[in-house]
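Chemist: Below are structures written as C-alpha cells.
Taken together, the values in this text are just the output of simple stated rules run on the coordinates, not laboratory data. Being a predicted model, the structure only gives us computed values, none of them experimental. Cβ atoms are built from the backbone, for glycine too; each structure is taken alone.
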Structure I
Amino acid sequence: MKKEIELSKVRKEKLLSEIKAFFLDEMGGDIGDLKADLVLDFVLNKVGAEIYNQALLDSKIWFKKKLDDLEADFYTLEK
C-alpha cells in the first residue's frame with residue numbers, strides 16, 4: 001500500500017517557492033504556481049518514494065549493525 005507524502009501548508013509553499021526560484025535561476029525561465037505544483041507532485045510521488053525506500057534500507061542496515069555491536073558487548077560482559 002502506497003502512502004502519499006503529506007506536507008504542511010507552510011512547507012509546501014516554501015518548496016513551491018524554491019522550485020520556482022530553481023527554474024528561474026537554473027533554467028532561465030519563470031514558471032507559475034500550477035507548473036511548480038506539478039513538479040512538486042512528480043518529485044514527491046516518483047523521486048521521493050525512491051529516496052524514502054533507500055533511507056529505510058540505510059536505517060535497517062545501521063540498526064542491524066548497532067544490534068550486532070550490542071550483542072558482542074553482552075558477550076564481553078559474560079563471566
Structure II
Amino acid sequence: MKFNIVTTDRKITFDNEKDFISFCEKQGWKQTGVIQSKFKREELQNKPTFKELAGAMYDGEHSVRYETWDAYEMYSI
C-alpha cells in the first residue's frame with residue numbers, strides 16, 4: 001500500500017505506512033486516531049488520521065492519499 005501526501009506544490013509518496021507515519025511525526029503532525037467506519041472503503045479501514053491532514057482518502061488501487069488542509073481547500077473548489 002502506498003501513502004501519498006499532497007501539498008499545494010508537491011506530492012510525497014511513501015511505500016509503506018511505517019515510513020509515512022515516521023515522516024508525519026518528524027513534521028510535528030499529531031496522529032488523532034485511525035479510521036474505523038463501516039461507511040468507509042475497506043482500503044481506508046485502520047488507516048491513521050492526523051489533525052494537520054485531510055484524509056485518509058482512496059487514491060486508486062493500493063494507494064491512500066492525505067492532503068494538507070491548504071491543498072484540500074485549493075483542490076476542492
Structure III
Amino acid sequence: MRTAVSMGDSLVREADETAKRMGLSRSRLFALAVGEFLERQRRDQMLTQLNEVYAGRTGPAEQKALKSVKAKSRRILRDNW
C-alpha cells in the first residue's frame with residue numbers, strides 16, 4: 001500500500017543515507033523501522049498488563065525478581081531499538 005508521510009528534511013536525508021548504506025530502499029527502511037516500533041509497543045503493553053495482573057500480589061522475594069525482570073526487559077527493548 002502506498003502512503004504519504006511528512007517529516008523534516010534532515011530526517012529524510014539521514015534515512016536516505018542509512019538506507020543506502022544498508023542497501024535498502026527508503027520505503028523498506030521506513031517499513032522496518034515502523035515494524036520494530038510497533039513490536040516494541042506491543043512488548044510494552046504486555047509488560048504493563050503483566051504488571052497490572054501481579055501488582056500487590058507478590059512477596060518480597062517475588063518483588064525482587066520482578067524488578068530484575070523489568071530492568072532486563074527495559075534494557076533489551078532499549079538496546080534493540
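Chemist: Comparing structures I, II, III by distance in nm of label points 7 Å out along Cα→Cβ at positions 29 and 53, which one has the largest value? Walk me through the numbers before you get to the answer.
Modeler: Values: I: 3.0; II: 0.3; III: 3.9.
Largest one: structure III.
Chemist: Moving to a separate point now. Out of I, II, III, which one gives -6500 for helix-only ellipticity at 222 nm (-39500 (n - 2.57) for each DSSP H run of 4 or more, over all residues; to 500) as computed from the coordinates? Numbers along the way, then the final one.
Modeler: On the way: I: -25500; II: -6500; III: -27500.
Source structure for this number: II.
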